[in-house]
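Below: a set of structures, written as structure tokens.
Values in this text are rule-based calculations from the coordinates and carry no lab data. Note that the structure is predicted; figures quoted are calculated from it, not measured. Cβ atoms are built from the backbone, for glycine too; each structure is taken alone.
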Structure P
């Protein structure tokens with residue numbers, strides 16, 4: 001590649017959710033002069049979340065966007081250079097590493113922290129997007145608490161969908177689980193638990209035709225793909241659990257990933273297969289995907305980067 005380098009930085013952080021901002025806070029305090037590019041969605045997935053009640057230190061809860069503004073302010077106060085812009089290409093074939101921003105400028109960095117997150121997969125319904133945050137959610141563990149005592153629906157058939165259905169069943173009066181085929185992809189033990197849970201009804205060979213409600217979720221129209229019959233079910237919440245896609249495409253030529261694109265890190269660290277490149281948050285975590293675990297891994301990445309850079313001085 002014949003990149004024209006416009007800037008050289010010590011530590012570059014790509015992505016601005018809890019992982020990226022926490023990495024920036026720690027890195028700035030360690031005088032690594034981090035530069036952070038916020039990406040296409042500054043603040044990450046929490047900016048489309050309403051109330052956050054499970055992050056320690058907020059006894060009354062906090063709005064997701066407000067929390068991310070606070071994270072950013074703290075990083076700036078510590079001295080991090082926070083910028084609007086998106087990494088569009090990388091060249092990690094040699095050091096220093098090179099990253100293209102907004103298809104225009106190339107930056108060189110001695111170390112890189114990847115915290116680009118993951119995006120929930122959606123069904124693609126207009127009503128789903130319109131009611132997102134008004135009863136539609138892609139995280140039962142995050143938002144299920146708000147629907148305690150109500151009836152809800154969940155769509156999905158894998159282990160995550162089964163786990164979230166069981167989680168919701170403990171909080172909600174009834175869970176309507178919509179499964180596309182006549183079987184689940186979930187492990188046998190998870191399927192058995194779901195099937196044996198009395199307040200979960202499974203709709204086999206079914207898909208979501210429409211989420212009902214003008215300003216909030218009031219019901220779901222379920223279509224049987226065999227008979228084409230539809231039925232409307234009254235619910236207060238609708239959960240999408242058909243998977244997440246890690247935002248890792250631009251790194252695939254250089255960084256080791258699993259079959260679905262999650263970046264592989266050395267267990268117990270944030271280290272990738274490339275020396276001086278670290279990964280934190282949902283781009284490398286397909287199990288927990290919580291703000292608090294993302295923040296923790298951002299801390300790990302900053303500490304790992306500090307140790308790495310100290311050996312290169």
Structure Q
């Protein structure tokens with residue numbers, strides 16, 4: 001078989017892939033298995049990536065939807081997206097050993113919401129209905145204390161009992177550009193609204209979107225490696241399309257790639273969502289090399305050095 005001759009320039013976005021919160025959550029499950037033995041239960045996907053989930057299953061993790069599936073004598077880990085307060089309360093009632101892998105940046109949003117509620121403010125949460133992070137954040141406060149908005153149209157239709165006593169918070173994995181527009185609409189309608197001291201959208205989401213913006217205008221096609229239920233991955237597809245690469249799509253891994261879709265492309269952008277491991281990027285590049293004469297240019301827009309500490313219970 002002759003080697004591929006058609007050239008393909010890959011523009012590799014950096015930063016990409018795992019963020020500090022995802023790395024911490026995966027390490028928590030691995031350390032819990034080491035410390036407590038098999039199995040360790042995990043409520044919901046620890047992060048939104050099937051490859052990660054299946055790898056942890058092979059190491060001794062069992063993923064469940066709710067606490068009633070967890071035996072009384074086994075530990076349970078809560079996912080990186082955060083959980084409503086009712087979940088650890090129920091675990092405590094049952095005397096379950098539980099470890100909270102909530103991302104520290106999500107935890108910060110939880111504490112902001114609690115602080116505003118304690119000050120008598122209604123909290124407006126910018127986020128996607130049904131996303132685990134949104135469910136967890138809304139579940140920090142009593143029913144009705146948080147109002148969810150997903151776009152500018154919902155802001156325009158928002159009715160509140162005390163317009164002078166509002167605060168807003170955001171899901172950490174949103175589009176930076178879309179959120180800016182929603183916040184501007186909130187501030188226009190409710191000039192007294194209080195916001196976070198620092199932006200809620202996490203550093204990793206912001207950095208990965210900036211890296212995609214840097215390569216998208218130069219690409220004929222762009223692939224985001226990630227899961228369809230991963231908010232930050234889906235936002236990367238949108239950012240690419242909005243920044244000059246209309247031919248952008250999400251791919252879970254190389255086996256799912258539609259090579260016909262790539263037929264006319266000479267420049268392919270590749271990035272990965274914050275819950276997608278680098279092994280899946282390597283896998284896709286290897287498959288590209290089987291079909292094309294590949295050259296790679298890594299486009300780095302910033303360096304990341306953030307590391308989050310593990311819970312004390314898991315530190316030897």
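Supply the structure label, taken from P, Q, corresponding to helix-only ellipticity at 222 nm (-39500 (n - 2.57) for each DSSP H run of 4 or more, over all residues; to 500) with the calculated value -11000. Derived from Q, not from the others. Could you tell me which structure in P, Q was used to calculate P(r) over Cα pairs in 10 Å bins from 0, in percent as 6, 25, 29, 24, 13, 3, 0, 0? Computing P(r) over Cα pairs in 10 Å bins from 0, in percent on every structure in P, Q gives 6, 25, 29, 24, 13, 3, 0, 0 only for Q. Between structures P, Q, the greatest calculated value of mean count of other Cβ atoms within 10 Å over residues 79-86 is seen in Q.
Out of P, Q, choose the structure whose coordinates give FRET efficiency 1/(1 + (r/R0)^6) of positions 87 and 303 (r between Cβ atoms, R0 = 25 Å, to 0.05) equal to 0.10 when calculated. The value was obtained from structure Q. With distance in nm of label points 7 Å out along Cα→Cβ at positions 63 and 95 computed over the structures P, Q, the top value is the one for P, the highest of the group. For which of P, Q does FRET efficiency 1/(1 + (r/R0)^6) of positions 231 and 295 (r between Cβ atoms, R0 = 30 Å, to 0.05), calculated from the coordinates, equal 0.40? Derived from Q, not from the others. If relative contact order in percent (Cα under 8 Å, 6 or more apart) is computed to be 27, which of P, Q is the source? So the calculation was done on Q.
I have 20, 43, 34, 4 for P(r) over Cα pairs in 10 Å bins from 0, in percent, for residues 191-246 alone, calculated from one of the structures P, Q. Which structure is it?
P
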